[in-house]
Structures are given as C-alpha cells and as structure tokens.
Structure I
Amino acid sequence: MDIRKLKNEIIDYSKSIGIDKIGFASSSPFTEMKNKLLIQQELGYQSGFEEKDIEKRVNPALIMEAPQSIIAIALAYPSKMGEKVESKKGQRRGIFCRASWGLDYHVLVKEKLKQLEAFISEKLPEARFQSMVDTGELVDRAVAERAGIGWSGKNCSIITPEFGSYVYLGEMVTNIPFEADQPLEDRCGTCNKCVEACPTGALVQGGQLNSQSCIAFLTQTKGFLADEYRERLGNRLYGCDSCQTACPDNKGKDFHFHTEMEPDPETVKPLLKPLLHMSNRDFKERFGPLSGSWRGKKPIQRNAIIALAHFKDETAVPDLITVMREDPRPVLRGTAAWALGKIGGEEAKAALLKVAASEKDEEVLEEIDKGLQFFPI
C-alpha cells in the first residue's frame with residue numbers, strides 16, 4: 001500500500017463527507033503537554049472532568065498498541081443565529097454558548113470519524129483505530145496543534161486561519177505510518193484581548209486557564225455557585241464565549257456548513273422563567289440533543305435563577321417564591337432566596353421572612369439571610 005497515496009485519498013474523502021479540516025500528526029508522546037498538565041494539577045487548575053491519568057492524556061501508546069500516527073479533524077460551527085430572538089423586560093432570556101448550538105458535537109464528530117474509519121478499512125483492512133472526541137484520553141488541542149489544524153491560542157482554544165476558534169475537534173489514533181503535517185506558527189503575537197476579556201480572570205495568562213474559576217466550567221457545576229461568580233455569570237446558562245468573541249481572529253467568522261449545527265433560537269436562547277418549572281421529561285425533549293444538557297437540568301435552572309437576578313426581573317418574583325418554597329433541591333431553593341433579595345421588593349422580602357421561619361436546611365437558611373441583607377434595615 002502506498003501510504004502517501006492513501007493519505008491524499010483520505011484528505012479528498014474527508015472533504016466529500018463534510019470534514020472542514022484534516023491533519024496528520026506523529027504518535028510520539030506529547031512531552032510539552034505533559035509538563036503543562038503537571039503544572040495545572042499542582043496548581044489545582046484542572047476541572048475534574050478530564051481523564052485523571054496524565055500519562056494516558058499524553059501517550060498514545062497507552063491508548064492503542066503500537067500506534068504509528070494520529071489523524072486530527074475539525075468541523076466549523078456557526079457563530080451567529082440566522083433568526084434572532086430578543087430578551088426584553090418581563091421576557092428575559094438566557095444563552096447557551098456557541099459550542100452547544102445544534103446537535104451535540106460529540107455525536108457529529110464521532111460520526112465523521114466512523115465514516116473515515118470505514119473508508120480507510122476498505123482501502124487497508126489491517127488498519128486499526130482508536131477514535132475520540134473531547135471525552136477521550138488525549139488532549140484534543142495538543143493533537144490538533146501538532147497536526148497543523150491551527151495554533152494553540154492564548155484563549156486555550158485551537159485557532160484556525162480559516163474558521164477562527166469556532167471549530168469542533170476530534171482525532172483518530174491509528175497503526176498506519178502517515179507522514180506528519182507541519183504545525184502552524186503561533187499568530188497571537190502580543191495580542192492579549194482574550195485574557196483581558198475573561199469575566200473571572202480564569203485566563204491567568206495567555207495559554208493558561210484556571211478551570212475552577214472559568215465560567216464555562218462553573219455553569220456545569222451542580223452545587224451553590226460562589227458569591228463572587230454570581231455577579232459575573234450574567235445570563236449564561238451553559239458555557240462562555242467571552243474569550244472567543246474578543247479574539248480578532250474570530251472577527252467575521254461565521255460558517256453554516258452543517259445543518260445539524262444550526263441553532264434553534266428558542267432553544268439556545270430560551271425564556272428564563274419557564275425553565276424554573278420544567279419537568280425532567282420536558283427538559284430532555286427540548287434540550288437533550290444539545291451538548292449543554294449533559295449535566296441535567298439542575299445547573300441550567302440554577303443559572304437561570306441567577307440570570308433573573310442579574311436582570312432584576314421583578315416579574316419573576318412569584319416564580320422564584322414558588323421555587324424557594326416548594327423545590328425539593330436545596331441548591332435551587334437557596335439560590336432563589338438569594339435572587340429574591342437581589343431583585344428586591346416588598347413581596348420578595350415578605351416571602352423570605354416567612355420561609356426563614358420554616359426552612360430546615362442550613363445552607364438554604366444562609367442563602368435566605370444573604371437575600372435579606374439586600375434590604376435596608
């Protein structure tokens with residue numbers, strides 16, 4: 001088998017099935033990335049969602065026996081909605097980040113990788129693969145950078161010359177010795193706009209992220225959100241785009257190549273108040289196809305409550321009182337109590353005082369106290 005010819009055939013085929021960019025990398029260990037991960041671990045900057053074994057994250061030989069190369073792919077996703085819906089008084093809306101618009105990208109990218117596997121297997125039956133998207137062992141960004149998909153930006157995203165950082169990544173470890181492509185030169189230069197735009201300072205410096213204070217991570221947590229981050233959450237329900245929208249390389253980048261990625265405005269920018277009373281079934285039916293639904297409805301509802309407080313939406317007071325009184329989950333009851341104090345008004349204050357007399361959960365009582373402190377003595 002002529003491996004160089006096969007590589008060119010794979011490139012041509014990838015274009016025919018809607019893969020927007022493809023690159024090839026060596027399967028040698030990612031030594032530089034290992035050093036970065038060890039530093040992140042030592043500093044406590046990891047999210048906890050990633051593979052725990054750092055060796056597996058940087059050594060393809062621990063994932064597949066005798067790997068020879070890695071194929072990296074990228075799919076470009078939209079940055080703008082074709083149809084807009086407005087957030088207005090009495091009808092405030094939250095927002096899902098762009099990477100969660102449309103069908104879950106794990107499904108989309110995995111399907112492209114499966115198609116590639118099938119194509120290669122027809123050409124080379126002895127070929128072996130280990131494909132992964134995001135939740136796999138390897139660091140997607142490190143693979144994509146080595147394969148020449150893009151450079152690793154200061155915002156800790158892969159930035160492609162063609163599509164900016166609005167791309168989903170996936171990779172395939174294989175036993176085929178493909179010739180490696182050349183990595184791209186880092187083009188961030190002296191620009192520091194993403195670091196400056198980070199709402200919580202989670203971008204400690206260019207290329208270094210403290211996941212524990214990153215809003216994209218915080219929106220996925222299930223407990224009480226620390227007070228210092230509530231003010232900065234804004235109306236985000238899942239994820240954060242600040243470091244991407246601030247990037248000059250993303251200016252004017254908006255691609256609509258894949259119909260599955262097209263956002264439904266009412267889904268990705270939903271009305272906030274109805275979210276508070278949504279059943280599990282309703283949530284799965286409406287938001288289940290989004291990648292942003294993977295943690296369930298609880299974080300989304302908690303974030304919706306904080307967003308209503310951000311807007312000081314007085315029309316939401318009755319809804320929040322219902323949550324504070326009746327929701328079985330302490331995190332929701334407590335966050336609603338805090339939000340009522342933030343919004344203010346006599347109805348909110350009276351409800352807080354009444355519930356304070358009957359609430360048993362210590363954390364919820366603490367949040368009720370926080371809510372009452374917003375009112376003048």
Structure II
Amino acid sequence: MGGDKYLAKKPIVSLENINMSIDDHQILKNVSLELEEGKFYTMLGPSGSGKTSILRVIAGFSQPTSGEVLFNGEKINNIPPNKRKLNTIFQDYALFPHLNVFENIAFGLKLQQKSKAEIEDRVQQILKMVQLTGLEERDINELSGGQKQRVSIARSLVLNPRMLLLDEPLSALDAKLRKEMQYELRELQQRLGITFLFITHDQEEALAMSDFIFVINAGEILQSGTPVDIYDEPINHFVADFIGQSNIVPGIMVKDFLVNFVGKDFECADAGMRPNEQVEIVLRPEDLDITSVDQGKLTVRVDSQIFRGDFYEIIAYDEDDNEWQIQSTNSVEDDAVVGINFDPEDIHVMRYGEKEQDFDARLETYED
C-alpha cells in the first residue's frame with residue numbers, strides 16, 4: 001500500500017509516563033497517550049478519577065511529579081499556560097459579566113495588542129461561526145446557557161488555538177440543551193479541523209461525540225479506543241459496567257470460542273485464553289431477545305419492567321439468582337417465565353486483570 005493516507009499522523013500532544021502526587025496521594029499513575037491533530041478526544045471517568053488532572057497537566061495549570069508533556073514533539077513542561085498553543089473552556093465558562101458579547105470575545109486579542117480592524121474582522125468571523133451574529137452588544141447576563149457556551153467557545157477560537165480543552169462544559173445545561181450542544185460542538189470541531197479534548201463523566205455524551213475515548217479511573221487509563229471499540233469490547237468489569245448497561249456473570253473459558261456460564265457451554269467469538277481459565281461474561285441488554293422457554297438459551301423469571309419510551313427495561317432472574325437486564329420493544333407479564341436468546345457474537349469474554357496492551361494483542365490474533 002502506498003500514499004500518504006496510510007501514514008500515521010504525528011501527534012500534536014503526547015504525555016509520556018506522567019505521574020502526579022499531592023502529599024502522599026497519587027493522582028495520576030504512569031499516564032501515557034498521544035493526541036493527533038483534528039480529532040475529537042474524550043476523557044471519560046467518574047468524579048475524582050483523574051481526568052481533569054490530565055487536562056490541567058496538558059494546559060500547564062498543574063505540574064506532573066514526573067514524566068514529559070510534549071507539543072509537536074517538543075517538551076513543554078516548563079512553558080506557562082499562556083504560552084501554550086491551546087485554550088481551555090471551563091465548566092463555569094469564566095465569562096466577564098461587565099463586558100458584552102463582543103468585548104468578551106475580543107478580550108484575548110486586545111491583550112495581544114491586535115489592531116482594531118483585525119479585532120473587528122476576527123470577532124465577526126467567529127460570531128458567524130458560532131451562530132451569534134447580531135448579539136455583539138448583548139449583555140452576558142441576558143444570554144441563555146447555550147449562548148454563554150458559544151461565547152466561551154468563540155473567545156477561545158478567536159485566538160486560533162491548535163487545540164481546545166473542554167472541562168465538562170455542558171454539565172450546567174438542561175438535558176435538551178445539552179444534547180443540542182453536543183451536536184453543535186461535534187459539528188464545529190469537524191468544520192474547524194482542530195483537536196478537541198473533552199472531559200466528561202457522561203457515558204452517552206462520550207459515545208455520541210468522540211472519535212476516540214480514554215476511560216479513566218483511579219488516575220490510570222484503563223482502556224482507550226473508538227466508541228464502538230470501548231462499548232463492544234470492554235477490557236474489564238469497571239469499563240463494562242461504566243459504559244452503558246451490562247449483564248456481567250462469572251464464567252469459564254473452556255477453549256477458544258467456547259465459554260461456560262450459568263452451567264452451560266456457549267459458542268462465542270473470543271479466543272487466546274488458557275483452557276478452563278476463570279473469566280467474566282458480558283451481555284448487553286439490547287442484545288438479549290425474549291422468546292419461549294423451549295427456544296431460549298437461558299430461562300428467566302420476570303421480576304419488573306419500566307417503560308423507557310422506545311423500549312421496555314425488564315429485570316429478570318435465572319434459577320441461580322443472577323440478575324438479567326433486557327431491553328425489549330414488547331412488554332411481558334410480571335412473574336412470567338420466558339427464554340432469552342443471543343448470538344455468539346453478543347457474548348464478550350473478559351479476563352481478570354488483563355492490561356490494555358495484552359488485550360489488544362489478543363484481539364489481533366483472532367481478528368486476523
């Protein structure tokens with residue numbers, strides 16, 4: 001294969017073996033990653049997982065205890081935030097309430113002592129880009145939450161950053177506006193072609209917006225990959241449970257492509273493990289089909305159900321008292337005994353304690 005399209009892009013930002021501690025508490029543990037130009041990246045994890053600490057290290061607001069921060073291959077550990085070619089948008093937007101929309105967006109350009117003509121031209125271009133044309137004189141306190149979000153983005157974009165860091169910027173918005181802003185941010189990033197690093201604890205938000213996700217917990221990157229990779233092939237119990245809803249039960253890997261759980265053998269799509277190794281099994285609720293008992297691979301008794309609008313969320317239990325979540329377009333009677341079906345490809349097998357590098361290598365052996 002020839003041609004530039006097969007060449008890997010040079011990372012715009014790299015972290016190499018980043019550790020960070022405060023007193024005796026280790027916040028980041030040997031974090032390494034690469035961020036390519038023009039992609040939408042998301043750091044996803046629960047509160048206190050370390051995702052914002054990673055963003056602050058990249059921005060220059062926090063110093064790592066050890067490790068290197070690289071921008072275009074050059075070390076920038078000692079370069080202050082205002083000298084780095086990236087901008088940060090915080091959760092509270094940090095807008096100046098005494099300045100109007102135009103003045104807020106122009107603030108950084110005035111600090112750079114740009115001419116009035118250049119400031120006017122660049123601000124008007126950005127206003128059009130974020131769909132705020134005509135609101136130049138509007139007081140900040142008169143704006144909606146979504147408009148404030150756009151002003152915050154515009155104030156960063158007007159400085160032509162190579163990368164935009166967004167620290168949970170949608171968390172203060174109501175559910176409907178939050179979803180609208182997800183689409184707007186994603187469309188804006190694709191149109192601009194600059195790198196976005198987005199911080200969130202919202203799994204659906206991460207899956208909807210990202211080219212690439214880093215799942216963080218306890219200061220470590222547990223898994224990284226595309227949204228489809230992360231959802232379909234979680235590396236461990238935490239990732240499987242944190243990303244979407246999951247049915248997770250213990251099992252035994254009998255041999256390649258054959259796994260045993262709830263006392264039965266099932267064909268599966270996983271391989272590369274030791275014979276009779278203890279494993280965990282993941283089955284997503286949307287992959288389970290309700291059928292008659294005689295046609296089902298498992299038999300369960302329905303305990304309860306909730307109507308979610310486009311599906312019923314059903315909770316059922318098997319004879320070993322394992323709980324099963326099922327998503328179905330049809331309702332069922334409480335206490336009904338039914339069968340559930342699934343395909344071999346729906347079964348995902350996880351090893352205990354497997355690291356991402358070993359997990360990726362194992363996937364390659366049977367994907368080839």
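For Rg and Dmax of the Cα atoms in Å, for residues 39-126 alone, the calculated result is 16.2, 45, so let me know which of I, II that is. The structure behind it is II. Sorting I, II by distance in nm of label points 7 Å out along Cα→Cβ at positions 103 and 239 from high to low puts II first, with the largest value. To test your reading of the models, identify which of I, II gives 12.5 for mean count of other Cβ atoms within 10 Å over residues 279-286 when calculated. Attributed to the structure labelled I.
Of the structures labelled I, II, one was used to calculate helix-only ellipticity at 222 nm (-39500 (n - 2.57) for each DSSP H run of 4 or more, over all residues; to 500), giving -8000. Name it.
Numbers: I: -11500; II: -8000.
Source structure for this number: II.
If you line up I, II by distance in nm of label points 7 Å out along Cα→Cβ at positions 143 and 159, the top spot, with the largest value, goes to I. Set I, II, criterion relative contact order in percent (Cα under 8 Å, 6 or more apart): the highest-scoring structure is I. Can you spot which of I, II the value 78, 52, 44 was calculated from, given it is Cα extents along the principal axes in Å? Matching structure: II.
Only the coordinates and a few stated rules stand behind these numbers; no lab work does. Note that the structure is a prediction, hence the values are computed from the model and not measured. Cβ atoms are built from the backbone, for glycine too; each structure is taken alone.
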